[in-house]
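Q: Quick heads-up: structures coming right below.
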Structure I
Amino acid sequence: MANVIVDAKGLACPMPIVKAKKAMDSLESGQTMELLTTDKGSMNDFRAWVKMTKHELIEAKEQNGVFIFIVKKGRTTDERGIRESGK
């Protein structure tokens with residue numbers, strides 16, 4: 001079961017991704033989010049967003065007109081041991 005569920009059904013792009021980003025920002029690395037959306041473009045848009053943000057797409061499916069994505073939060077820059085310049 002996901003740590004947080006984001007219901008973005010009925011919202012058009014870019015709102016499902018905006019809501020997903022806000023939810024992911026609240027999670028710790030390794031925790032999961034489930035996104036529910038009815039936006040037909042979300043399958044391509046959300047896959048691209050997950051890849052760009054370095055999170056892990058666990059599952060992507062469509063059920064009765066609802067697109068369901070389960071994403072595991074990736075590690076943050078600090079957790080990878082990368083230091084900001086000047087520190």
Structure II
Amino acid sequence: MQVEKRALDLLNSIKKGEKPEQGNEPLQTFGEALHFLDSNNLATGITVERSEEEKNIKGYSIEDDFSITVSGFEFLEKNKPDRE
């Protein structure tokens with residue numbers, strides 16, 4: 001569930017036109033959130049590289065023309081806070 005929450009935060013950043021940044025966050029945590037976006041077709045231009053065992057994140061890339069998909073907008077709408 002934490003991966004989904006972090007992915008939702010990243011998706012909101014992408015919606016604002018901001019490129020996701022790892023900052024001080026561990027690569028594994030950040031990479032899992034990016035992988036969630038990529039594997040669920042919520043955003044384009046994101047690639048996550050895993051180790052051969054498929055457990056550890058080795059790296060990631062975010063293209064300059066990254067974007068949110070229709071599915072990504074639907075995911076944001078579905079998970080919108082009720083306080084609006």
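Every read-out reported here was derived from the displayed coordinates using simple, explicitly stated rules and does not represent laboratory data. Quick caveat: nothing in here was measured; it's all calculated off a predicted structure. Cβ atoms are built from the backbone, for glycine too; each structure is taken alone.
Q: Distance in nm of label points 7 Å out along Cα→Cβ at positions 43 and 75 computed as 3.3: which structure among I, II?
A: It traces back to I.
Q: Can you tell which of I, II yields -0.77, -1.41, -1.46 when log10 I(q)/I(0) by the Debye sum over Cα atoms at q = 0.21, 0.30, 0.31 Å⁻¹, for residues 19-66 alone is derived from it?
A: Checking each candidate, the match is I.
Q: Determine which structure produced the value -8000 for helix-only ellipticity at 222 nm (-39500 (n - 2.57) for each DSSP H run of 4 or more, over all residues; to 500), calculated from the coordinates; the candidates are I, II.
A: Only structure I yields this read-out.
Q: So distance in nm of label points 7 Å out along Cα→Cβ at positions 11 and 35, computed for just one structure, reads 1.0; which one of I, II is that?
A: Going through each structure in turn, the value belongs to I.
Q: Once distance in nm of label points 7 Å out along Cα→Cβ at positions 3 and 51 is calculated for every structure in I, II, which label goes with the largest value?
A: Largest value of distance in nm of label points 7 Å out along Cα→Cβ at positions 3 and 51: I.
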